[in-house]
Every structure is written in structure tokens, then in C-alpha cells.
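Below you'll find the structures, each written out as C-alpha cells.
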Structure 1
Amino acid sequence: MASASAMDAANPPSSREDLGLGLKPGDEHYRAFVGPPGDFDLIAAMTFSLLAALGLRQHHRVLDLGCGSLRVGRLLIPYLNRGGYLGVEPNEWLVREGIAREVGAAQVAIKSPFFHYSDGVAGLSEEAVGSGFDFAVAQSVFSHTGRDLLERWLRDLAPLLKPSGALAATYLPDSADTPAAGWVYPGCVKYRPETLTEVARAHGYRTLPLDWRHPRQQWLLLARPDFDDRWLRAHPLGWNSRFDHGPR
């Protein structure tokens, strides 16, 4: 086996993959801008595996809110059928970097994902929306939105989800709501769990806390009226439970 020094000599720093390691969250690097670069792979795996445990299959359609540099998109785009992925992101440069460094133009050509460069879901084309979405995911979005934007996201998203659809979202729980409005980044906002439930119910979602580990936040399921969560309420969240009790 080659020594570390020999490997370094054969792979000089200028030719190594630039993963942004050592940079701070929010730094101008496609991996750092969306969070701690060292967690980029961890957050992707956590999010994809949660969706799979909730019942995601290749024929489903997924709306990735705040898709950033395609942290989980790089797993979802190859997995889903053609046209099954829509990423919403206000920072177009992040998506461009994600395609160039993580997904590849060839994969985009094969799978035809949709991208919407905006801070909301208003104005989506009929082609992008299609018959609606089975799942939406908002990983570390509501941890940066004031109450006004939280309300807007949930209101505008509701008609885009199928009646049997659901949103998996993370937030930072606290005993008091952060008195903020608009986007807060790279800073964070926190919410009482009761506040999230109140806002969600006002826009037609049922809520269910999810026991799914996150390095810093809490996962919450916001289900539309016909989403079947009976197995989820009766059994621990995990692959085995989903496989045994969910439709296949």
C-alpha cells in the first residue's frame, strides 16, 4: 500500500476535489454556502434515507425546497424517473455549481429535472407542476424564514402537493419563537413546536414529529389530508417498518 506522502505526491493539492472542507457555513463555496461542508454527505444521506423510509419510490415526484447546490438532489435526480425532480432555489449559481460538480450535464439530459430560480413556488410552469408532487422536502429552510415566509411557503405549497402527499421539513425548536421576518441567513430562527403545528393546520396539513436524527435540527412531517400515516403512527420510523407495513 502506498504511503500517505506518496499518495500526496501523486495527487497534489491543485488536482484534489474541492470539497470546501475547513470553510464556514455561508462562505462563497457551493458546499459551504448551504451549511457545514463536512456535513454535506451526511445531510444528503439523512434526507434521502428519510424519504425512502416514508415511502419514496422512483415513480414519485419530489419538490426540493431550497435545493441549493443539489446536496440531496444529486441522489434524487438519478433515482427518480425522468422529470420527477423539481428544485426551487433563489441562488442560481448554487444549482449551476451543483450540476457541474455533483450531478453532471449528462445526468440532467437523461433525467430532465426541473429548476425554478426563486425564493418561492409562485410562478411554476404547468409542465413543472404536472399532476402535483408526492413529496416535498425542506431541509434547513424554515430555520432561516421568519413567520411571514413560513406562512407563505406552506400556503403556496399546499395546492402543489397531491392530496396524498407530504412535506418533510426541519426546524430549530425552542421555547419561544424568534421575532424575525423575511430571510435570515446565515443566521437562524427558532420556533416553538406548537407554532409550527398551528401554522401547518391553518393551511391544511397534519403534523407529526419524526424520530429521525439530525445534527442540529428537528424533522417534522406535514401531511396532506389523504397521506396514509397510520403505519407511521403505529410503528417506529425506519426501513423495516415501512417495508412491512407500507405499500410496495
Structure 2
Amino acid sequence: MLNFAKNLAKQAGQIPKKYWNKIKTYTYKGARDPLTIADVKTNTFIVKQIRKKYPEHSILAEESSRTINPGAPYQWIIDPIDGTEAYSHGLPYFGVSIALYKENKPVLGVIYDPLIDELFWAQTGQGAYLNGQKINVSKTSKLDKAVMFMGFPRQRKGKQGRKIMKNFRYYYARLENIFSNTCAVLALSYVAAGRLDIYCEYILNPWDFAAGVIIVEEAGGQVTTPAGNPWTIKDKRIVATNGKIHQKFIKQLIK
């Protein structure tokens, strides 16, 4: 299954790579949520290949209108292009994400950045890898030396928006740096590879996190909700760190 997922991610990645920086028009699924022809074609390709190889499995894919075979023990969770907003503007920050869960527990995760040909993957109990080389989270242990990616949701008004901005202001003064994130799958991959120390996001969907969580954990990192509870596939909020600064970070986080 792992080799199938790795090959599928690389094959699927050629579709957005072909269209990258060439898309002039796109539609919107919702406020600030673009949809391109590359999203649709990549989604269709991945779903078709999984159904051909594993017809009995369930599939949850971002650009599909329904879950295929709901209730099946094995479920593939797909984000054909995470970072579509950046992608649609010709920015080189997006990735293809494929995860396999069994009864809501992660089995494997694969994330592919087609522009620089970086393939991240992990399988439960087998470690995390980037292009065949084992990766590990950073060794940063002090918050003032930590670098974080923080996601800013499309729904920016109301209590949730105010909470996120308070967290941003608090940690902007205390961390080495905070970068805005538009691609959850690459942010999680970068925590796993030790390029980032922290990733925090408040409002996303299962396909944004499903593959990245297992890659972070297999690289030695820690993933919870902002409240510090164990993360599950049903959670829309996430904190992923190298583990060494996890408790220090969430201690002051506005939940």
C-alpha cells in the first residue's frame, strides 16, 4: 500500500505541475476558497486509481461530492492540491496529500511537492522519510529560538478570529519568527523534517491534516489539539511541534 501511495502521489503531482503558473481563471467553492481545473483533474485521477486498485476501500477526497464506500474499515483521505490559493496565484507553495486510515487510525501518509520533487512519507511504526532519507524533528527546546507556521482561516470575523489574532500577537513577541501558512500539508512536512518547530492551525478539514500527522509523529514530533488533547481525524484544529517545546507552547495558547 505504501509504494502504491508514493507512486500515486508522484504521478498525480504532474497534473498541477503541468498547469502551474498557467491558470488564468478559477471559481470559488466559498469565500476565499478557490477551485482550479488542476484541483478537479488531480482529484479525479487519484480517486480513479484508488478505486481501481482497492475497490472495497472508502475514499474521502476534498473535491469529491461524497464519500465513496462510507463505513469501510480502510479509508483513503485525499487532498489533491493543498495550497490552492497560493497555487492559483502562481506561487510555488502547494502539495499533493494521500493518507490511509483504518478504523480512524493512521496507517500511512504521503505528501508530495511536485515543483521541487520532495516526497515525504511515513508508515505507522516505520519512521518518516524524505526522498528515501530518514527525517527527524528539530531539537529546539526554547520558545525564543522557535520558528512557527501559523494558519489564518478564511473566516476571520467573530470570536474565533479574535482568538487567533491574540495568539499571533502574543507569540510574535516571544518566538524567533512566525510565518503565515497557506499549505497545511507542507507545514506539517516541514515540522517533521526539522525545518519548522511549530505549526498551529484553527479551522481546517481532515484532508488537510490526515497524511501530515503521521509523518510528524513518526519523525518524533507531537500532535494535539490546541487544548492539548490527542488529535483525531475529526478535529479541525491542530498543534504540531517537535515535542520538546509542545507543552511550553500550548500552555499560553488561547484555546
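A value of 59, 43, 38 was derived for Cα extents along the principal axes in Å; which structure in 1, 2 was it taken from? Derived from the structure labelled 1.
Assuming 4.8 is distance in nm of label points 7 Å out along Cα→Cβ at positions 109 and 181 as calculated from a single structure, say which of 1, 2 it is. Value 4.8 for distance in nm of label points 7 Å out along Cα→Cβ at positions 109 and 181 corresponds to 1 out of 1, 2.
Where a number appears in this text, it was derived from the coordinates with a stated rule and is not lab data. No experiment lies behind these values; they were computed from the predicted model shown. Cβ atoms are built from the backbone, for glycine too; each structure is taken alone.
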